[in-house]
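For reference, the structures are reproduced in the following blocks.
What follows is calculated from the coordinates using simple rules that are stated; it is not laboratory data. Owing to the predicted nature of the structure, the values given are computational and were not obtained by experimental measurement. Cβ atoms are built from the backbone, for glycine too; each structure is taken alone.
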Structure P
C-alpha cells in the first residue's frame, strides 16, 4: 500500500517554567491511501499533540519540534512555513476537532464558515461556494440545508454541529482527515450515525483517516491499523485483529480488559488500570508503564527494549516479548 503520510522518529516538546516537557518521544508510523489508522491511549499520552504536529497547529513557543520528520506525500511538513501550511490545511489535510460545541465560530453563520474555505482553497465565486456549501450539508445529512446555511451554531444540536464540522473538513476533498475524538459528548445513536457518515465519505472521496479516540468500540468498527500510545511513546502497533485478538503489551491488555462487557454481572465491578502515567517533565529511562505493570522486572526500570515484531505489521516494546526474555526473567520480577 502506498503511504500518504510517513512519520519518522517524531519528537515534540514544550518549554515550561520548570523545564522541558517531552510530550511526544520518538514515534514512527505510516498511513496508507484510503487507510484508517486509530491512535489510542489514556489522556495525556500524546495523541492530540501528534495530530496537531501534523497540522502544525501547536503554539511555537512553547511547543517545538525536537527531532524527526512528518512526510506528507514525500514532503516534510516540519520544514514548511506558516504560509505554505495555509495551502495544505483544509485543502489536502483537514481536521475534525474534539468539541463541536466550541470549534465553530458562534458569531458567524454556518454557510459563511464553509464558504470561506471554498473561496480560499478552490477559488470559487461566492455564489458557487454557497451552492457547494449547501451540497456539502446535504451530503452530511443536515436537514433543510438551504435554510441551515443561514443559521448560527447555537441553533444546531450537538450532533448537527459535529456534522457541520465534518462538512467543513471535507468540503475541499482532503486526502487526509484527522478526526480528534469526533464522537465525544454525543449520544450512542448520533455517534453511530457520525461514524457511518465518515466511512461513507471516505469511500466517496478516497480519503485516509487518522482517528484519535478513547473508545475501543469505535476503533474496532472503523480502523485498519491501531497505534497504542503511552507517555508519549508507541508501545504497540498492529492491525485491528492483531491488537484485539493478540495483544502483546501489558498496557494494551489492560486497556482492552477495562472495556465494559455486555455479559457483566450486576455486582461485578469494572476493571481499571491502577496508578497514573509518569510525569513527562522528567520521563523515565526505561519502560514508562513500569510502575503500573503486573509483570515489571528490574530491567524494565532502566531500559526500553527495541520494537519486537510478532508479524509483518504487529510489534510491541516490552521485555516480556523480547528474544532475551528468558535471560531478563533471571534478573527477577519486582512485583
Structure Q
C-alpha cells in the first residue's frame, strides 16, 4: 500500500508531463466560471434573480435564435479539459417541479468565439445510468463525452453542442424513471421543464425543438427516449445507449394510468396515431451486453411513421459510458448532428 502511494505521489509531483497535465485538470476548480464572455456570476453558485441585467448582443438574423433570458446562474468549475474548456456546476431550484438539485454544464470553444456571439447553439441533455444521484457521471472528464464532441467538431462530424448534465433522481433509494410519480418528487417536470428553462436562462439556444436533444445510458437512456416521445414539440432526438424500454420503478405500484403515460411504447403508438411530429431515436448497444432484442423489437413495432429509429452496434462494447462514447464517436454523434440545427457564424463580424 505504501509503495503504491509513493508511486502515485511521484507521478503527481514528479514533474513529468503526465503529472503536469493532471495538475492542470484541477487548476481553477471551485472558482467562478462564466460562459459566453458574460460577467463573472455570483460567487455563491446559485441563481441570483437580483443581478443587474447585462444587455446581450442582438441575435443573428435567424428568428429561431434565443439569447439568454436570465436570471443568470452562478457556476463553479469542477474540471478542465485539455482544450481549455471547463465543466462547471450550479445548484438549480426548479420553479416548476419544486425539486432542487445540481446541474453540470459544458460549452464548446465555439461558444466563446466572437463569430458566434449572436448565434444559437444546439443543446444535448446528458443523462446518467443508475440512480443518477448525487452526481451525473457524464460530468467526469474521464468518460470523454465532451472531448468526443470537441474532436468531432474539428473533424466535421459533430455539432458544437452545449452539454447539460442534471442529476436524474432526488435520492439514491429508488429509480424515479424521470417521471412525475404521484406522491414523489416531480422528476419528469425537472427534466422536461426546469432543466431546459435553466439552459435558456444562461445560454444562447434555439426556440424550436430543432436545437434540443438527449443522450443517455441505461436508465438515463430510458428517460431521454421517454421525454422525447412525451414532448415531441420540445425535443427532437435522443441517443439511447444500453437502455431500458419500459418504466420499472417500484414507486409506480398503484398508479397504472400514470405509468402508462410514461411508457415509451404507448407514447410511440400515440405519436404514430397522431401523425407526428417526427422524432429520432438512435439506440446504441454493445455486442457484449444484453438488451439488443428489446431495441429491435421496439424498432419493429414502433419505428414507423413519425418515429424514426436506428439501432447501432458497438463492437466489443459493454454496458459502460466509455464504450457508449466510443459508439458516439463511431457514428452516433454524426447521426444526431444531421438531425439538429447547427450554429451559424456571423460572417460579417
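Quick notes on this one:
- When helix-only ellipticity at 222 nm (-39500 (n - 2.57) for each DSSP H run of 4 or more, over all residues; to 500) is computed across structures P, Q, the figure -9500 traces back to P.
- The greatest value of FRET efficiency 1/(1 + (r/R0)^6) of positions 71 and 287 (r between Cβ atoms, R0 = 30 Å, to 0.05) among structures P, Q is that of P.
- If distance in nm of label points 7 Å out along Cα→Cβ at positions 215 and 239 is computed and equals 2.5, the structure in P, Q: P
- Looking across P, Q, the calculation of relative contact order in percent (Cα under 8 Å, 6 or more apart) that yields 19 traces back to P.
- Per FRET efficiency 1/(1 + (r/R0)^6) of positions 167 and 319 (r between Cβ atoms, R0 = 41 Å, to 0.05), the highest-valued of structures P, Q: Q
- Value 5.0, calculated as distance in nm of label points 7 Å out along Cα→Cβ at positions 31 and 183, assigned to which of P, Q: Q
- Test item: distance in nm of label points 7 Å out along Cα→Cβ at positions 63 and 295 calculated as 3.9, pick one of P, Q: Q
- FRET efficiency 1/(1 + (r/R0)^6) of positions 159 and 303 (r between Cβ atoms, R0 = 25 Å, to 0.05) from the coordinates reads 0.00; which among P, Q: P
- With respect to percent of Cα pairs over 35 Å apart, the largest value across structures P, Q is given by P.
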